[in-house]
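Chemist: Next up: the structures, one after another.
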Structure 1
Amino acid sequence: MAWLVLVLSGLLEAGWALALKSSDGFTRLVPTVTFGVLLVLSMGGLAYALRSLPVGTGYAVWVGIGAVTTAVLAMIWLDEPVTLLRIGSIVLILAGVVGLNLSGSGH
């Protein structure tokens, strides 16, 4: 259950990051409120997951999921550049998250 909550919390991290961008420096009400709600849910899920997962692995997975999802969605929705370096960097983040999980510290 902790892993499922952690993955969902990582996806919520991407949501609050995108809402933060949309809030235009907290000047737009709906994106600002969305940011706050998603931030609390994401952090709450992370806190729940870390009750049974090692902090190093759990936090890295949470950040990795959030970073990769945010980067991909920004390239799709916000017209951020799609370059080989960006794609390669995303692959390296994924490799690091998988490597930490496979290292056995999360089991």
Structure 2
Amino acid sequence: MPQFASTIKHVQEGVKGFTISVAVKNIEGWEATLNEMDTPGAKGIVRDLERLKKLLQADTINGESVKELVGKLGKATVTLAGKAESKNAEKAKQLGEALAKAAA
């Protein structure tokens, strides 16, 4: 399972916090974690994470598309955290808020 603290730290550091390979590895970890969840909204986030990976791995990165998608992921993650019944719900909310802030 990806680490909440590590992901939040990288997101807060902005573009400089992640290399493409580190970002992709992190995204794949979250995809695996979310695929195991039965919480409404998790599958949509997985689809958006797959799209984010493709955007990041493109020959030319479309920064505006990445920014929009990160904002969408932030909102969806906060919503998912509100539906989740786990000890990590608050951490998921913090991650979603960090993503939304990074996109703003």
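Chemist: As an exercise: helix-only ellipticity at 222 nm (-39500 (n - 2.57) for each DSSP H run of 4 or more, over all residues; to 500), calculated from one structure in 1, 2, equals -27000. Which structure is it?
Modeler: 1
Chemist: Just checking, which of 1, 2 has the largest value of distance in nm of label points 7 Å out along Cα→Cβ at positions 29 and 45?
Modeler: Result for distance in nm of label points 7 Å out along Cα→Cβ at positions 29 and 45 over 1, 2: largest is 1.
Chemist: State the single structure among 1, 2 that was used to calculate log10 I(q)/I(0) by the Debye sum over Cα atoms at q = 0.13, 0.14, 0.15, 0.21 Å⁻¹, giving -0.40, -0.47, -0.54, -1.13.
Modeler: 2
Chemist: Please compute FRET efficiency 1/(1 + (r/R0)^6) of positions 37 and 85 (r between Cβ atoms, R0 = 30 Å, to 0.05) for structures 1, 2 and give me the label with the greatest value.
Modeler: 2
Chemist: When mean count of other Cβ atoms within 10 Å over residues 5-12 is compared over structures 1, 2, which one is greatest?
Modeler: Going through 1, 2 one by one, mean count of other Cβ atoms within 10 Å over residues 5-12 peaks for structure 1.
Chemist: Quick check on the output: 15.2 is mean count of other Cβ atoms within 10 Å over residues 21-28, derived from one of 1, 2. Which one produced it?
Modeler: Answer for the origin of the read-out: 2.
Any read-out appearing in this document is the output of simple, stated calculations on the displayed coordinates, not a laboratory observation. Just so we're clear, the structure is a prediction, and the values are computed from it rather than from any experiment. Cβ atoms are built from the backbone, for glycine too; each structure is taken alone.
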